[in-house]
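For reference, the structures are reproduced in the following blocks.
Please treat every number below as a calculation from the coordinates, not as lab data. Given the structure is predicted, the values throughout are model-derived calculations rather than measurements. Cβ atoms are built from the backbone, for glycine too; each structure is taken alone.
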Structure P
Amino acid sequence: MLPLIKRDSIVSLLKKGERLDGRKVDEFREISVETGLISKAEGSALVKIGDTKVIAGVKANIGAPFPDTPDKGVQIVNAELIPVASPVFEAGPPGEEGIELARVVDRGLRSSEMIRLEELSIIPGKKVWTIFIDIYPLDHYGNLIDASGLAAVSAVLTGHIFDIKVEGEEITIVEGSEKPIPIGKVPIFVTIAKIGDALVVDPSYEEELVADSMLTFSIDEDKNICAIQKSGSGALTFEEVSSAKNMALKVAEKIRNFIPKID
């Protein structure tokens with residue numbers, strides 16, 4: 001009953017171009033990005049979008065390539081939704097929401113070719129760098145995907161691997177050596193929620209609860225849409241998808257100003 005009452009209030013405001021928290025329909029909450037907070041990680045970033053907080057860490061290990069890509073490194077994204085972030089999350093193995101979050105971020109990074117996996121091969125077919133990206137929401141007040149995507153991107157951009165020596169099939173990491181993870185195109189994640197007849201960016205937790213559907217766009221710096229993810233059972237017309245795309249493209253350029261600058 002409460003979500004229905006809340007939905008009526010949200011829809012009523014949106015008809016006037018307003019939102020519960022005072023934002024415009026195309027306005028993100030305040031964004032901040034801090035990097036280098038986890039000393040034992042090869043890269044890390046804490047992202048805040050409003051009261052939503054997500055931290056991401058990067059680890060680099062040497063391992064075997066996937067059989068179907070023997071000459072490329074490996075990218076693995078994990079997300080752990082813990083009860084401290086929200087009472088709706090339960091302790092234990094990853095649930096459906098955590099798996100979907102990791103999958104959406106992974107697809108956005110992979111489709112944009114952010115990590116140049118072909119440059120992470122060490123001994124083709126045998127040894128490559130594996131880049132693990134672990135995502136941990138700390139406070140869930142809506143739009144975990146965009147916050148997680150920005151945290152993952154920022155952690156990778158400021159992350160590193162190591163110089164190595166290869167003698168035959170023996171690999172030695174050079175102590176104290178660091179070099180950047182090879183970077184291609186950098187994606188920005190933008191989520192648009194459909195509530196009634198309105199489209200809004202960066203949905204709050206209350207807006208997510210009453211949304212008919214949501215679209216998440218992964219957009220690179222050339223304004224190419226690399227991936228799209230739909231959630232929710234509500235239908236979207238072609239015109240609504242087109243409008244959502246245009247909103248996402250516009251907002252992505254503003255969010256891009258928050259990613260760490262690299263040489």
Structure Q
Amino acid sequence: MTNNVLPKMGTDAWDSRADSEVNFWRNWVATKGGRWPEDFLHRTDRETPLIEAVDSQLEDMKLDPSTAAEILDIGSGPLSLLGYSSPNRAINLTLVDPLADAYNEILESNGIIDIPRPQKGYFETALGQLGENRFDVVWCRNALDHSIDPLLGLYNLIAMCRHGGRLILSFHPNEADGGNYGGLHQWNLNKQDDKIVLSQKGLKVDLTPLFSQQEILSVSQHNHTEQDKGDVTITLKKNCDPNLSQAMMWASAS
């Protein structure tokens with residue numbers, strides 16, 4: 001299921017909503033992180049070690065230390081938060097973002113060099129662009145719900161991960177509802193009891209069968225209170241190629 005062509009659905013509308021995202025990052029880079037200076041330093045230091053959430057998964061996979069670990073940060077923004085170095089192995093970090101052209105112009109104009117930069121790509125076409133069964137770790141944080149077709153996007157995330165590799169998906173619940181469908185927030189992701197649900201106004205799809213084809217290592221929700229439903233993080237170990245048709249049949253039968 002390799003696709004190099006964006007779905008017709010909503011591409012013009014998506015592009016028109018992207019200005020607020022670009023403006024946020026333009027200001028963030030120009031002010032060296034603004035209210036988050038530590039985050040800016042973390043992302044712009046080539047010696048920043050891999051974050052524990054990724055490094056621990058690489059250690060658990062027991063990769064050959066003489067071989068570079070292949071990591072994908074998709075929906076990365078202009079700079080990755082994952083870190084760039086490890087004492088245990090070389091790191092090949094690939095950044096992909098639909099707004100990469102704008103982000104690279106921002107980085108260039110602010111003199112930020114010698115840091116991995118994003119290449120332009122979409123969740124919906126990334127599989128055709130990058131290839132299947134390629135990455136040891138696929139990381140996606142607060143970005144899948146910005147996509148045009150999150151269901152296809154999730155399929156591609158799993159497909160790009162190699163067998164035995166890890167997908168780490170993190171999202172804040174119900175961003176579209178909470179933001180009144182402003183900007184790129186056009187889809188909700190949410191953890192409802194033991195299910196992961198994608199919704200948009202009158203549409204609702206249970207994504208759990210697509211996750212359940214793989215080994216679910218953990219599902220966590222941090223800072224969860226009645227007032228603030230914190231980020232949900234799902235970590236998968238890929239055991240097989242994803243089957244979207246089968247997953248949707250299971251979802252409709254449940």
Where does the value 26, 23, 18 come from, among P, Q, when semi-axes √(5λ) of the Cα gyration tensor in Å is the thing being computed? Q
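Identify the structure, out of P, Q, from whose coordinates relative contact order in percent (Cα under 8 Å, 6 or more apart) was calculated to give 21.
Working: P: 21; Q: 16.
It must be structure P, since only it matches.
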So if we calculate FRET efficiency 1/(1 + (r/R0)^6) of positions 132 and 244 (r between Cβ atoms, R0 = 30 Å, to 0.05) for every structure here (P, Q), which label has the highest result? Q
For 1.4 (distance in nm of label points 7 Å out along Cα→Cβ at positions 124 and 140, calculated) the corresponding structure among P, Q: Q
